[in-house]
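Values in this text are rule-based calculations from the coordinates and carry no lab data. It should be emphasised that the depicted structure is a prediction, and the values quoted were computed from it without experimental measurement. Cβ atoms are built from the backbone, for glycine too; each structure is taken alone.
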Structure 1
Amino acid sequence: MSSKEKSTSFAPALYLIATPIGNLDDISVRSLKLLRVAQIIICEDTRNTGQLLKLYGISAPKLMSCHEHNEQSQVDIIVKEIKSGKVVAFVSDAGTPAISDPGSRVVKGAIEAGIDVISVPGATAFVTALVASGLNTAEFAFLGFPPQKKGRKTFLERAKSLGITVVFYESPYRVVQLIEDIAEHWGDSVQLCVARELTKLHEEYLRGRSGEILKKMKDKTSIKGEFVVIVGVHSEEN
């Protein structure tokens, strides 16, 4: 079957496809269909995506690397491929493209070029953690990774001033420092949920006051995995 015949069920467009954040069963049927028919798959790391496709029994089409250092330069190339009639899928290494991952510049460029952009929903780490946090989900702000140095204090003060649930991503190397900063800015009695290794074998949730969570984290002999840190609002402190 030619690539043209394979793609007839999907119109040429930019398809943003969410991939699993750990558990390989967490991919949709629609996502698998698209990955099978896409003539080009845009990805952060061609090796990671190639391995993922292999696990699903999908023969890799043309894989194009797109990451934070080359995303802008890839926009015109991607737009040209879609305008030539190709079905193009965009994936990140894990989760949903353009959420603390490459993709937003490509999406903007495609829209400006008059190309259809279609989001195929699936796993997103911060949503997975938020709904299981026990904290207020009526209003929340996802702020991604906090600045490491410059502007960090202002960033956290602004986050607190929102007066709603706030969600951060953080690495295992800086998560304790983030919890310390939260205890300093919000107070050590504010409610937190710290989630790690979501959907994986060692998935873990820590829920409680920031001071309590900080002690538990400092007591760990090693800290591994990617973290989602959720800060509650003051009404949840009691």
Structure 2
Amino acid sequence: MRLYVINLDGSTDRWDGFQEAAEGMDAVITRLSAVDGRTVDRDDWIDVDHKRFVRCHGRTILPGEYGCYRSHLKALDAIIASDDRHAIICEDDIAPHRDMIDIVRTVLTEKPDLHLLKLANHRIQGFIRHGGASEAATFGRCVHGPQGSAAAYVVTKEGAKKLRAALATMWLPYDVAFERGWAMNTRVYTLKNDAVDIVKKRYRSTISSGPKINYRTTKLFWLKRAPTAVFRGMDYLARARYALR
């Protein structure tokens, strides 16, 4: 099993921490140099629909979010170009559980036609079980969302191709966009229980660009977020239908 680990060139502490956490795992670990959105002038950003992002997400894009999005597309491209039938994409601030690879193999054996399996979430609410040979390998979908987090997930080669095409233009944050299987005609599932630990507390965020540029300062005045509320309401209903399929 191959693990692609997204890591900024300057974040050697994160890379060292991941290697230490993953030591002894039955996996081939490949480092992918992340795109640092903070070093790319906004005028040079590519394949971004700024107006749609503001309309659907209620704020402007953070430079770190742009870099995160491009980095995950880079990981999908690597899988598409490889001979691997599937692979795990990880961000560098996670610590895999010792049984993560076994869990992934168990789910892939039971559900070989899946496109994407999330291994971590910020929240799990309204979980609908779709399968699982054990508690650790239980997988399904959630009625409530977004679940958040692109910290770790399995994607098949077919899934990588589908996601790469559907997500070619950025108009949502990656961790929101990539789990919208209903909108991409993809089979997306999540583990009920995380197979990794998030260790963000050890590190400074690479999404926020500092105290003057963060989620709060980029958010629109609440009256201007009415289109966002409409989009999220429609997306919520679509998510619920998808979870019950």
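Taking relative contact order in percent (Cα under 8 Å, 6 or more apart) from the coordinates of each of 1, 2, which one would give 20?
Working through the options, I get structure 1.
If distance in nm of label points 7 Å out along Cα→Cβ at positions 83 and 139 is calculated from each of 1, 2, which structure is the one that comes out at 4.4? Don't jump to the answer; show the numbers that get you there.
Working: 1: 4.4; 2: 2.5.
Answer for the origin of the read-out: 1.
In terms of distance in nm of label points 7 Å out along Cα→Cβ at positions 27 and 179, which of structures 1, 2 is highest? Show your work: numbers first, answer last.
Numbers: 1: 3.3; 2: 1.9.
Result for distance in nm of label points 7 Å out along Cα→Cβ at positions 27 and 179 over 1, 2: largest is 1.
Which structure, out of 1, 2, was mean projected area of the Cα convex hull in nm² derived from, given a value of 14.1?
Details: 1: 14.1; 2: 12.8.
Computed on structure 1.
Taking 1.03 as the value of Rg/Rh (Cα atoms, Kirkwood Rh), for residues 51-154 alone derived from one of the structures shown (1, 2), identify that structure. Display every interim value, and only then the final one.
Details: 1: 1.03; 2: 0.99.
Going through each structure in turn, the value belongs to 1.
0.95 is what came out when FRET efficiency 1/(1 + (r/R0)^6) of positions 35 and 163 (r between Cβ atoms, R0 = 30 Å, to 0.05) was calculated for one structure; which of 1, 2 is it?
Working: 1: 0.15; 2: 0.95.
The read-out comes from structure 2.
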